[in-house]
Structure formats: C-alpha cells, structure tokens
Structure P
Amino acid sequence: MNVRKLGLLGFLALSGIFSNGFAQKDTDKRVEELLAKMTLEEKIGQMNQVSFFAVDDKAIAQYSDDDMDTFLVRMGIAGGQDQKKPSEMTRDEKTALIKKAAAQILDNNITQPVRDGKIGSLLNIVDPGMINKLQKAALEESRLGIPMIIGRDVIHGFKTIFPIPLGQAASFNPQLVEDGARIAAVEARSVGINWTFAPMLDISRDARWGRIAESLGEDPYLGGQLGAAMVRGFQGNGNLSDPDAIAACVKHFIGYGAAEGGRDYNTTNIPLHLMWNVYLPPFYNSVKAGAATLMTSFNDNDGIPASANDYLLKDVLRGKWKFDGFVVSDWASMTEMLAHGYAKDGKQVAELSANAGVDMEMVSGTYLKYLPELIREGKVSMETVDNAVRNILRVKIRMGLFENPYVDTKKASILYTAAHLNAARRAAVESAILLKNDNNTLPLSESKKIAVIGPMADAPHDQMGTWVFDGDKNHTITPIGALKADYKHINYVYEPALGYSRDKNTSNFEKARQAAANADVAVVFLGEESILSGEAHSLSNINLIGVQSELLKAVKSAGKPVILVIMAGRPLTIERDLPYADAVLYNFHPGTMGGPAIFDLLFGKANPSGKLPVTFVREVGQIPMYYNHNNTGRPFVGNEVMLNDIPLEAGQTSLGNTSFYLDSGKDPLFPFGYGLSYSKFEYSNLDLSSASIPVNGVLTVKATLKNVSNVEGTEVVQLYIQDKVGSIVRPVKELKGFQRVSLKGGETKVVEFKLSADELAFYGRDLVKKVEVGDFNIWVGGDSNASLKGSFSVTE
C-alpha cells in the first residue's frame, strides 16, 4: 500500500547551539516561566508528536474505489441503515464525503488536541494554509500559546532535489553539502516546515543495507565534516531564529548502519572501543556544530534498544558532550521495544524511554497515555518530565517560533528557482565518479551520433533517489530531457530496451544493439529504481538487477565504444560489467538536475572530480570491506596461493596463505577515495615539517600536485595516517584531511595540511581519548591506496 493510501486509512488510528535571537540567560528565563505555568497534561503534550497526512483532491485521486469504499464504511458514513451503499455513489460523491469526514477527523484528532496542549509537534503537513491554521490553534487558541514544531523528512532537498547524501559525500566538498542543505531549508521553511530529520550520520560499511543511500559513507572523518556542514546549512549557520532556517536532527543514535547482514532494523553488536573511535565521532562533530535535535535509532546494540539506552543518552550525550537540544525517538521506535522483548507493555516502554532521556515520542503515544500514571507511581520523576520539556521549549525559543510561527502565503514562491536548480546541477556534477575511461573514450565529441539506451535514461521519478517526499518528477530533467533542451543539437537515437530496472523482457535488445551499431558511440543508462534502496529496502544481491547486464553485453556486441552510466542508491557489484564498457560514470541518484549534469560530464563541459565515499567490493561475499580496517596477525603479503592454483589433493595446510579470499583475493574492486578525471595528476615531494612532534604539537604536511595533462581539472587530495602501535589495535589507514584542488593544464601547486596531534588521539584501552606517543605512517594521494608515503613520531 502506498503512503497516500496509508495516509487515508491512517486517519482511523491517529494517536494521541544558540541562535542570535536570545541570549542563553533570556532563553532559560523564558523556559522556566513557561514551565511554571504548565499542567502535567500540557508538559506531556510537548513530549508528544503526531503524524498527519492530508486528505485532499490530489491525495484522493490516488485511491482506488475499494480504498474509498473501505474508508466510508469504517467511518460509518456509508453502507449502514438509511445510508447509501458505496456502490450506489459516484466517485465525486465519495470524494465529498471523505473530505468532510477528514475535516472532522482533523478537528477531533489534531486541531482540538493542539488547542488542549496535547501535541507539541506535528509531522508531514506541507500545506501552508493548514500549517497556519494549526499554529494559530497552538498560539492563539491554547491556554499557554506554545507553537508547534513542524517536522518533515527533508533529506536531500525539499522540491529541488540534490543528489542523495551518499552522492553528496562523493563530492568531498563541505561547502557544496552546506549549500544544498541551505536551499532545502529555504524551500521547506517557505511552506511552514521548520524541522528536518537529517543529516543521517550512520557509518555504513555494508552496501546491502538500503539506507547506505542516506548516509555519508564509511568514514568517520568525512562523515563528521560533511554532517557538520549539513547542520550549518539547515540551521542558517548557527542562527536558528533565521526565518529561512530549519532545525536539524542528527540520526540515528547510534550504530544503525552496522545492522547485521545489512538487514534493516536488525541488531548491532558494536563494542565500546569501536563505538567511541568510529561510530560516535560524526555525531560529536554535528553536536559541536550546533545540531538542535537528535534522533534515537531502531536497533538494539549489545541487547539494549537505542530508545532505552541511558548510557548513550545521559552519560555520553548530556554528560560528556553537554548537548542541550532535545532527543526524539524514531518512528514508533519506542514501542518496537515490545517486539525486541525489552519491554512487556506500552507502560514499560514509556518508563524506559523517559528515564533513558528520550524527550519527545514520535507517533506511538505511550507518553500521553502512561506518563501520568508512571509519575503517580514514582517510576518516572517529575524532574525527568520537566527536563524533557525544558529541552523542547529551549529549541522552540531558539528557533524564534514564538515570534515567527506563520507562513507568509502571499510571498512569491522560491521553489525551483534558477539559482536552486543551478546549485543542484553543480552538486550532481561534483558528485559523479568516473570509474573507468579506457583509451580516453570520454569526453565525447558533440559531433558524434550517440545511441542512448537503457531504463534509467528517462526515469524522472527514480533519478531523484530515495527518501523524496516532496520532489516533483515533472521538474526532473533526465538525460533524455537534457538532450531535448541544453543538448538539442546532439544527433542521437533513443532505445530504452527495458521499461525499468527490474524489467526482464529482452524482446527489445536487438533494437538496442542496432541503435548502437548505427551510432558512433552508445551511452547505456543502467542502475536501480529509487524504491530499491532506502529504508526497509535491503538486498542480498547487489549486482545490476534483472537483465541489465545482459543488455550491456548486447549493446557491446555491436562493436562500438560503450559508455556505462549508472544511477543507483548504493555501490553495486559491477565487476562483471566492466569488460563490456569502455568508460563508466557512476552517479548515486543525482536528483532533479542529474540529466544535464551527466551530459555536462560526458561532453567535457565539466570534468569529473567525485571520489568514492565507500569501498566498492568485487562481489557481495567480501562484505563488510572498508579501507580503515584493523590489521590481522597474518596480513596479506602478495604471494598467496589463489583458488585455481591449489594443486589437486594438496595437503591440508594453510599453503602459507593469509587473511584473504581464495577466490576474490584481498582487494576491493575500487578503493575508498577513488575517482578518475579527464586530467592526469601526479604527486611528488612529500615534505614533513619535522620528524617528530610533541603530544600538543602540529605537523605541517606538504606535497606537490601537478596536472600533467592539458585539461583543467580538480583533484581531491587526501591525507591518511597510521598509528603503528597502540594500546588497542589501530586501523591500517585513517583519513585525516582532504582538499579540493583545481589546476589548469601543466599547473603545479604545493598542497599543505596542518595535522595537529589532537587529530591523532583515540580512545585507547582505558577508554580515555588521548594521543599516544609512538611512530606513525603518513600518506598523501588521490585515494586510500595513496603511494606518497612518509613517517614521523609523536613524543612526550
């Protein structure tokens, strides 16, 4: 059942750091004054978040007659005694009755509880008039006049859709990420949305997990830098009361990306050292950047569900990090403790989460129902409730909602402005990764005739990617759309061959082969539909789905150069496809302006500069595989015996082999940080300011980068280190810096990094973060296999 249908039937079950606006002392004073006036019911109301789906003409148009009939019968407004049966009504009559009933449900289940102070936040309202009506109920018709915070999943754009977060991470460009979040905030706030559930900072090392698409990749340093940039963009660079700002919500706290087997919602088992050194740092960075709110995750870790983990929420978040925003549960994640077997009933759910430090409950309603009783019984203290409400009110005041709660519905629309579309196009360009370019197949000459083939060449909905609630496919410019507009002078023939990525009908393959044979070059657009990644969309097989690989082979058999363009939500296992493509351009679903951006790259108006934010494995059996792994007692040395080299009836020994796979070896298909360019870059002259630094010192690292081609381009220069000996085993490499460096053909530049000893610190055996003295390796290069290597030491 689709979301709109769920919205209709969902009506039957509706349930019940600082901005420039106010100095901290003024904010605290206002919070305490409000808190002193509130009844217990009003306090718990602030902790209650309810979801709402509009039932309007557009929504109802999506419903089948059976859906409409079901609704009318269940609501008791059709089919009963002295009532018309649904079968006797026209669709227009049904629509009128449903809208009337929906208005009554809205008033009974949303508007009146808002007036009564029983709802502190609403989800999923995007109609400005409706938002104004409900804010008026909160501010002018309730006893205390506390505005609501209006939440929506604005993940990689509101209307103007940017590349999915994994794609944005491939840009290695914090400013680009910040700009994208700023545009999303401006568009969302223009209709009344003031809170988004992003960025998602889950470290993602398993491409089978559908939500890797929503992540910033596998690396804690990159994720931390880009997550903080996203927070700044959403929140107006620290000014939450800016009328164009929306509150960020960093999620999911914590460990969700480590779900066993890549199966969504699954359990995780992350030990404390790994938690502190890998999974927590991106969240800490975003909290430091001023993130207003934080969301708990669905998973349990080591047997404790996240929405009941008082160690993480109290000791770490509040105690060590001094976070003073508020914490919200994920969608019904609190009541999912029942399925976990961690709580026996809804009452215990409310007790566990409130005492753990979850301030606001998303949609499941146990706080509203059980907190009064739990307080009377002494199982939850009044102080716990007061602190939760303080946290919520503090954020609302900082957001300026008391002064600026309404939408100016007379203001000209800023959705899909030229500036926004241009920014989305730049983001799609910088997020694309060139994985292969044999014989300089790319860039293409615009005088060539091209055959455009494949199901993703004109898929406006799927091009936007996962987790897009508000993007309009009618505004998406696909590759075919780009050929009809910006590139209408190009001579091309179009043969989709498949209707969609899962289509297994091969009857048009010969047409595709003929199209390629009659052109100078074939550009084949393959990948996966947006619905195949994202929440609850895990896969055990991450090859190109269906018969797409067979289509690529058929096209290659025409004997013409083939460019493979992939649009997907995850790193796919494409090793088997590489022999049938002369060039490969990989795009994590690129958004509204993906089509023009791709042709900008294919025709050389732009030069690829994206780098992989995740490791690409050869085959799914290598997962999990990530660049910053620990070493083993028997690391790979390079002379191992492979599967086909083992003699028949060999003695049962290790054959001298190490930690690797007999069939797929040690290496991934493409390493973290990898990405080609039309330019060619050379690294040389690694220079360290000293052979050693003290534990409070700074090392200056320099390297020479030269563009040895005649093509202007941008290289992402990456700095990696290795702590050779530690109180716990340290990773073989860790990213500690990156810079985007643009050079003209033949130009040379000395790239400089400042590496402070603090950046070498980690949580050692005693779980205290500090720099340990000793020897370090250091690399500078274009990916995690960088060969420009040096060494230094840290001394007392």
Structure Q
Amino acid sequence: MHKKVLFYLSFLLISLTINAQKPQKLNSNQIYEKIQKLNFLGSALYIAAHPDDENTRLIAYLSNHEKARTGYLSLTRGDGGQNLIGPEMRELLGVIRTQELLAARGVDGGEQRFSRANDFGYSKHPDETLEIWDKDKVLADVVWAIRTFKPDVIINRFNHRTPGTTHGHHTSSAMLSVEAFDLAGDKTKYPEQLQYTSSWQPNRLFFNTSWWFYGSEEKFAKADKSKMLNFDIGTYYPLKGLSNNEVAAIASSQHLCQGFGRLTSRGSQTEYVEFLKGEFPKDKKDIFSGINTTWNRVEGGGEIGDILYDVEQNFDFVNPSKHLPALLNAYQKVQKLKDEYWKSIKTKELKEIIEACAGLYLEASAVSSSATPNSTIKIDFEVLNRSELLMELSSIEILPEHKKIEKDIDLANNEKKTFKETISIPEISFSSPYWLQKPWSMGMYTVENQKLRGKPETPRPIQVQFNLMIENQSISFVKPVVYRYSKRDKGEIYEPFEILPKVTTKLNDKVLIFATSEPRKISVEVRAGDVNTAGKISLQAPKGWKVFPKEADFSIAQKGDIQFVDFTVIPTEKESEGLLKVKAIVGGKDYDKELIEINYDHIPKQSVLLPSQAKVVRLNIEKNGRQIGYIQGSGDAVPESLQQIGYEVTELNVNEINGNLAQFDAVVVGIRAYNTNKELQFKQKYLLDYVKNGGNLIIQYNTNRGVDIQAPYELQLSRDRVTDEYSEVTMLAKDHSILNYPNKITEADFDGWVQERGLYFPNKWSKEYTPILSMHDKGETAKKGSLLIAKYGKGNYIYTGLSFFRELTAGVSGAYKLFANLLSVKENTVINEK
C-alpha cells in the first residue's frame, strides 16, 4: 500500500509539471507503459468545441487501456468563457485554457490539437456559429487535423443531428467532423494542405452518446443499441495504482479556471459510442476491431515488432537499461521505414524510451528567463548517463540556426558532465502565442503558416540538439532551452525561455473613461528587455484628443527594470472614443507591444505580447452617490471600471460583513458570487437589512445550478440568455427612474455591446418586481428578466443578468450610464413624471 501511494504521488507530480518544461523522469512502470504504447499502431481522435468539453474518461481509456495514440481536437481555446481564478478574459483566458488542456493531456496520456475558431461566446444555433466562425476555414482545419493526426477512429462528443438543442459550438463541432470524415481522404479538397501532409481516410466515426442525450436513463435503457459499442471505462491500472476514472478525474480537474476541480471516482462504469460512418467493427467491445494495430501494419514493421514485442514480454523492471541494445536496434530499423507517418511517430516514442532506460539527463538552462533578438545568452549544460552503456556526447547543435559545437565528451556511468556556452540569438520572432500575432476577428484567428495551424502552442524559440553516440550508434535528442531556478518557499522551478522585445510598454487601464473634459495624467510603464535600454516614447491619440508632451525620453540600465513616463491626455468636449496607442523607439526601431505574463502554479508561465494600447472614451455621464461597496464573486473588473468614472469602491470581505454597510450609497455583488462563495448565504440577512434601511443592492448574474440567492421576494433563475449583442432592446418601464435618472437611457445606449446582452435571466418573479427591459434572440420569445427592481423597506433590491462585467471592461458607454443609474436609484425610486 505504501508503494502504491508513493507511485500515485510520483505519477501526479510528473503529470502536473510536464508542460512546465520540467524534465521527465520516468520510473520503470512508466517506461513499460510507453513500450506497450510503442507496440500499438492505432490512433483515435476525439472532437468537440471547447476546453473541458472532452470526455477525459474515454480519452484516458483509449490511451491507457487500448494503448492507442489518442488526440483531442478542441475547435476553440475557450476564449469566450469565464475565469474563476483570475482577471484574464477573452484571448488571455484562451491562453490559460490552452495550457490547462495540455496539463489534462499530460495526465490522461492524450495529445492536443486546435482549429483557428475563436470562442465568441454562447451560441444558440450552429447556423450562427458557422457564419461567425467562417465555416470553410474551420472545416479546413478539421480536415487538416485528420490528415496530420491520421486517426483510425474519430469520436464526436456531440450529436450532429440535433441543431438548436445545445450550444451552437457543440453541434457545429460534430457537424464539421461528419463532413470532414469524407473530405479528408479526397485529394481534390483543400489541396494546398497536401504539400505538407497526405490525404487520409479514417476507418470509422462515432458519437459518444449517453443517457443525457436521450433525456433520461429510462429512455436510454429503451433505446435501440444495435449500432452502439460500449466499454467498461472503470478499468484498474495496477502499474499506476489508479483506476481509469481516477486518472480521468485528475485530468478533468486541470481545468481550474472553469471550476472543474472534482473528486476522483472508482469502480465499473460503462461508456457508449454510437456508430455513424465507415466500417462497423466486428467486435462491439473493441473500437479498433478489424484494424491492424500491430507492427505488421507497415512495410518492414514485422522484424521491428519481433524485437519490441520481446522487450515488452520480458521487460526488466529492476534494470530497464538491459533492453537498450534491442531498443537501439529497433530504432535503426525504424529509420528505414517507408511510411513517413509511423516512422515519425515511432521514432519519437523510441527516443523517449531509450532516454529513460539509459537514465539520460540532458538539460540546457539559460542564466535568464529571456533574451532579445541579436543578443547573446549564457547557457549552462548538464549531461548525465546513468547506465553501463558506452556513450559519448559528440556535439551539440543550437536550433533554429543549426550552429554545431563539437564536444567529444565521454559519458561514464553516473559521472555528471557540465559545461557553459554563450550562444547568439538570431533575428527570430518574439515568443508569444502564434494565433495572437496578427489581428483577429470575433470568430476567427489569423494563422497564415499552414504548419502552425492546429498546434497547441508556439514551438520553443531556442532548442538544443544533443548528438550522442550510444554503443557506436548515433542518436540525437532535442531539448528546449529552459530557465531553472529555485525559491525557498517553492523549491526548484522551471520556466520557458522566451525571446522578447528590447522594450515593452504598458497602459495599466485597458479602458480609460473620461467623465469630464478635464485633462488626466496617464502613466506609461516602460520595461527593458535588455541592459542599457534607452530611447523615446510617445502616445498616439484619436482625432480631436491631445497629448502632452509629444514624446519623452527614457533610459533603463537593468534588464527587467521598469520606468514610468507621464503624459497629459486632454479629451474632446463631446462624446467620442478611440484608441490610445503607445510607441517606443530604440535604436531607430519601433516597439509597440505590451508584455503580459500569466503565472499560475498549475500551468507554465506564459508570456503574451499584445498591442500596447487602451480604449479611451469621452463620456458625458451623471452620477449620484459616491461610496460603493463591492462583493467579489468569481472575479471581474467592475470595481476598477466604476473607479474610472469617479466612484470610491471598497471591496468587501464576505466574512467581515455584518451591520456595517450603512456608509455605502450602494452595494454591488459580483458575478456568480452566490455560486462561488458559500459564505454569502450566511450574510444575506445583513444585505437585506441594508436594503430595508434604505440601501441600494445590486446583484449581478448567478448560474441557476443549486444556488439560492435568498431574494426578498420570489425570484427564480433560469438558463434564459440573449447571446446576440445586437438584439433589439425594448424599454418596458420607460418612465421608471432607472432609465431616466441621472442619465436618460435610450435604445442607442445598447449599441456597441460585446459578445452578448446577458445570461441566466430570471424567468419567474413575484409582483413586487418591476421588469425594466425586454430583449430576445432571433426566433425566440421575449425575455423580460434581464433587469428587475423591487422596493424592499426603504431601499431597492436589483437583480440583473445583463453582462456588465463584459461591457464595462470593453468601454461601452451605454453600459456605464445604465450602471450609474442602478447605483443612483436609491435616491430616486419613484416613477418620473414627464
């Protein structure tokens, strides 16, 4: 039992750090599992729409039980979701969710792919989805994924036959998969892809069905299952000390920003897939039945199989290095295979196994976490052979320039060899997610390089190829340059080594609201990417706006140090908006990027370069009251947005709320607060007492799953939402103060909204509430629960599902005016008389 627990911890540790560039250190069990996968020549591709849509139970089963090469194609990176762990939204959230998917695959053994589709938010129908996404481009990406991954089996997460019954992205992913299944093998379709890959016809296509798609377990029990396969995915893996469903739960729990952390489970569990297309399997218990998954599948593979099956059957768990001669023999034979696909896949797998069996440790660690193009960086190298085999480091090669440095170092058993090199960084692209390097649309990212499309992340900029001779056979291993250091409270830390600009700049506020025509001091943060960085910086303002001075000097001695440069920005007299752009000039070269670093413990540190700019809005807005109390929910930037227009916002600790709210002109509860903070239910009496005594309480949206917001009167949340940000808005209570004081709200104030109108509106409420607005998506009935207000005692209770958390941070003028009215209604509760 003790060994089992130790192995579980070892497995988990490796899984959660593998994508942070920490070297793999495989134990004998893990080496043996990789040999089992090496001897299985079959693959499966799971297809869905978003991160966390994937069925980790089935992916883990296919990868660990069947031993198949298993991939997950997520059409989007989840950019339109919400973030429960931090402030990052939209494209930055997509970066986080990409890494969480990679962490999940590091646990369940799968691989990760994407399309160029941008998650623009909830969609009610695939017609809308495929119009915004650009169907042909996303379809091309699905075909590309099939042609490059070459799956024998494709499994859809969602049902292509039920448009309009679930998220439009979900249904679209299945519809595109069904279409791509036939197109991938047709050389006349997307022929431009064939200069990099070959056409491919998968053997069969399935839909990963369950009782949920039938409405109930009773209905599913009665359903015709003649075209269904089922497997017990609760299988136990003695080598892991874990069951498949435990592995799956750990994988799923990597989606922390979506609140997917969950308990592990054990025991028998049946999974179903419904056959859709292709060749029906002969054995309904084996998804690969009838497909040759042995080494005999490829020409010349038989003799390789003879070698490797013997290694598997007689594997020495005590001394894996015993198998190195056989593995090296198989490696040489794999290099002669004519089938380029399997040659590439099995070469990579064999190298990992050889490296692990030899106890090889190969590392190239930079003395700094970043460097700039056309600079130099010192690299510390560590090479260690922990086997009895005759081994030599012949040379190292710095990629991508292929600069070779001869070494000829003998690697005796367990004698660590270290050396240093100063390498030159060529003029190469900066490190940043490749899909964010060019302007994108609401529905699609721009990726011109076909070979980058679908990759989970940008290839590491600087890598080292270690060229070795093992028992007089040449073999090379490529490792990314990393940055390794330690902290007393965290221990050893590995970070990606990045190529960054000589200078980056930052405007702290991404939306600057000018509520008056008064000038404002704006500070620009200038960060040096190299030592002795000096130049000039300027702000480019929209037409009619003025900036002083026109440009300013900066000089920073230390790499990574920051200097602030102040400008005075004078807005227009009338309402207007535009972009305030930062430009720095160093050595005659322009720099216009902001460096955003995303650093959470469960994913590798991410460096993202985006345009250094902010939206500026001249807004004629009136306010009543000044002191606002704010209770955070799952995290939003509404408090900062309110401060922009002159409110003093105090963020409240839920545990400290008692009868101390009277000093606030209004109290605002953040999004999903009742979902994420269970302590809030015990403080509701204080909030309602605050309203009863004359306070103004604004509750922003919560999901309707197992939550009681304890409203003063009956109020039932639903899943009603309006996803079309252009949908018409009707004023139901035109004369109510909430639409008239202190700002007159008109239909024009709903122009320019982003992503949606709102979500999780109430659909039932008592007569005490007054509905203020009506709106609906195309083909649907009117939704009147987006903004409700009720008099309670001397004050007002307001519930709103309008997506203020998106609109305020996007600088939507009308949203600011309406929210100011919500904050002010306490002082003007009667219906205005015209």
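Just so you know, all these numbers are worked out from the coordinates, no wet-lab data involved. Since this is a predicted model, take the numbers as computed values, not measurements. Cβ atoms are built from the backbone, for glycine too; each structure is taken alone.
Key figures for this structure:
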| read-out | value |
| --- | --- |
| Ranking P, Q by FRET efficiency 1/(1 + (r/R0)^6) of positions 367 and 591 (r between Cβ atoms, R0 = 25 Å, to 0.05), the structure that comes out highest | Q |
| Answer label among P, Q for the case where volume of the Cα convex hull per residue in Å³, calculated from the coordinates, equals 186 | Q |
| Structure responsible for 6.9, with distance in nm of label points 7 Å out along Cα→Cβ at positions 279 and 695 calculated and labels P, Q on offer | Q |
| Identity of the structure behind 1.00 (criterion: Cα Rg over 2.2 N^0.38 Å, for residues 135-334 alone, calculated), options P, Q | P |
